[in-house]
Structure P
Amino acid sequence: MRNLALGVAFGAFTLPVAAQAQDCGDVSITEMNWASASIVTTVAKFVLEQGYGCTVSVVPSDTVPAVTSVAENGEPDIVTELWTNSTGEVYARLRDEGKLQEVAPVLEPGGVEGWWIPTYLAEAHPELTTIDGIKANPELVGGRFNNCPDGWGCRVVNDNLIPALDLEGAGLEIFNHGSGETLATSMASAVQDEEPWFGYYWGPTVPLGKFDMTKVDIGEYDEAAHEANQTPDNPDPQPSGFPAAPVVTAVTNDLAEREPEVVEFLGKMTFPTDTISTLLAWQDENNASAEEAAVHFLTGNADLWSGWLNDAAAEKLSGVLQ
């Protein structure tokens, strides 16, 4: 059934290239090298081709190379799933210089990160939903905090938060994972056996889509403290919650001028972060491609994506997907 849906949506109803060119034109879009970005790009490509008649070329990229390419070459036209906190000052400069327009958050509320426990543990012991409750009952979370691998940005932040919140003084062992795989596996093993687990994770990701997890309240977000905690060996670490990371779609001024309807669509294309995590979990469980995951999203979430389109595009897509 999945392959049939894929053939219908991406094959049998593909519009002739000549007809596409009359409606729109050549449009280039990034495909960042991680799973959620591949799905976002594939959905956007399908809508642009089938709904707006564009001829879309996909440009494999990563955050910094994509922004650099826009700065140096004025392309690609669309940079989507751009994590602006990973671009340094380059993205802000391009936006301020008018070379890029930020049109929408592509993930809402953005990239999420924090410290989590399984929801069954939170329901059995509501006090564990706060860091003070965990510190008072370390045995209820297995007496361990599952930390990021060395070299990850979250490891630096966590290594500052651990003394700031005095986790070890409360009797919690700090387990520094050697890889992202072991961190994910530790969560999966615990949840599948309904055992305690406490540690860091982020989304959108497969584990947060597959497992019902509850975020632990470690305190309000403090911008100055969080910024200082991103520095290794911060001499005075302070508590702070994690902010949502802005994840946006940006376009070149050239695209905005020549294809305003396309930019209007991109300005409405926002996925709930939880929806993407759930989609990633489905993709993982079904060993599916990005195209198959995009079809799964499009055929099951018309109430969400139909609001992104103008009337003409909505009419075209209704004929393709029904």
Structure Q
Amino acid sequence: MRFLLDTEQTAFGHTLDRMLSAADTPAVVRAWAAGNHGPGLAVWERLADAGVFAVAVPRAYGGMGPLPVELCVAFVALGRHAVPGPLVETVTAVALLSRLAERGEPAPAEEWLPRLGAGKARVTVALADGGPYALDADAADATFVVTGGHHALRLATGHGPVQPSLDPARRLSRPLTGGEPLAGGPAVRDAASYATGWAAFTTAAQALGVGLALLERTVAYARTRTQFGAAIGSFQAVKHRLADALLGLEFARPLLHGAAVALASGAPGAGAEIAAAKVAACDAAYAAARTALQVHGAIGYTAECDVSLWLGKARALRSAWGTPAACRARALELFDQ
């Protein structure tokens, strides 16, 4: 199947790319990592105005979606510019509450989804499949926590201390116990499983964007850095590493687009396609990070070098919302159908 974005989807991606290019996101990421959320929240508001969150929210709640292809376009751009914040987690919360409403628990969706789509609220989640930590709870208005073997959903009242992360801009903390109970029973279990799929999908798109940014920055560096009187990008060994990184990213792209189409159509095998896309995109981004570090040399390790902001993110996203081993096992379901 040949997949091409239509004119509006392409324009959406270009609009986000131009907007984020002008936002000086490296400075935003460094501020966020230090606990200064102001610059990041300003970018958040601009993303909301551009419709990034509205494409995840169903039309019944004031959104334009859910539109998986548009979300894919948006999250590739977000990863390319290393935008910090609980972006994936917001989409996950939207999917969780939307599914609960479909299963007869509409109250949380009615309260939260219109605000999430408009960017008027920031939330994060803590689901069993995503690990014990919530991302950026210190910048969120609420944390949705699924506990008790996936059978209870509550609204956490706060969070514990921020823990170190492979990516300093991914601020992790454990939600506190207690809080307002929102729903319970099998509907919560089903909604949590459904939302985890959307989390893996948007993480894969974000990882692809991270990998593309690493490759672009490394190619630019290889053109300007000289050794033995020549640009290092002219050396065959460097060319081969960059070409391998590009091939990995370009092979991951159609898998990601295929997962978006499967989500949009509600295909039974969407979960396996998402898993295949995630492992391919995250492995490709990680390979691009290794190449970027090798080509940049020791300077790539330093916090002063902007490329380090993407290096940590590539490593962190690889295990977020599904480890490589778990995703490979799930992707094998495609061959059992």
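Can you tell which of P, Q yields 68, 46, 36 when Cα extents along the principal axes in Å is derived from it? Clearly, the read-out refers to Q.
Ranked by relative contact order in percent (Cα under 8 Å, 6 or more apart), structures P, Q are led by P, which has the greatest value. For the read-out helix-only ellipticity at 222 nm (-39500 (n - 2.57) for each DSSP H run of 4 or more, over all residues; to 500), a value of -13000 was computed from one structure; give its label from P, Q. It was calculated from structure P. The maximum of distance in nm of label points 7 Å out along Cα→Cβ at positions 63 and 279 over structures P, Q, that is, the highest value, falls on Q. Supply the structure label, taken from P, Q, corresponding to distance in nm of label points 7 Å out along Cα→Cβ at positions 119 and 303 with the calculated value 2.9. Source structure: Q. Match the computed value 23, 50, 27, 1 of P(r) over Cα pairs in 10 Å bins from 0, in percent, for residues 95-150 alone to one of the structures P, Q, and report its label. Of the options listed, only Q reproduces it.
FYI, it's all coordinate maths here, none of it is from the lab. Not measured: the values here are computed from a predicted model. Cβ atoms are built from the backbone, for glycine too; each structure is taken alone.
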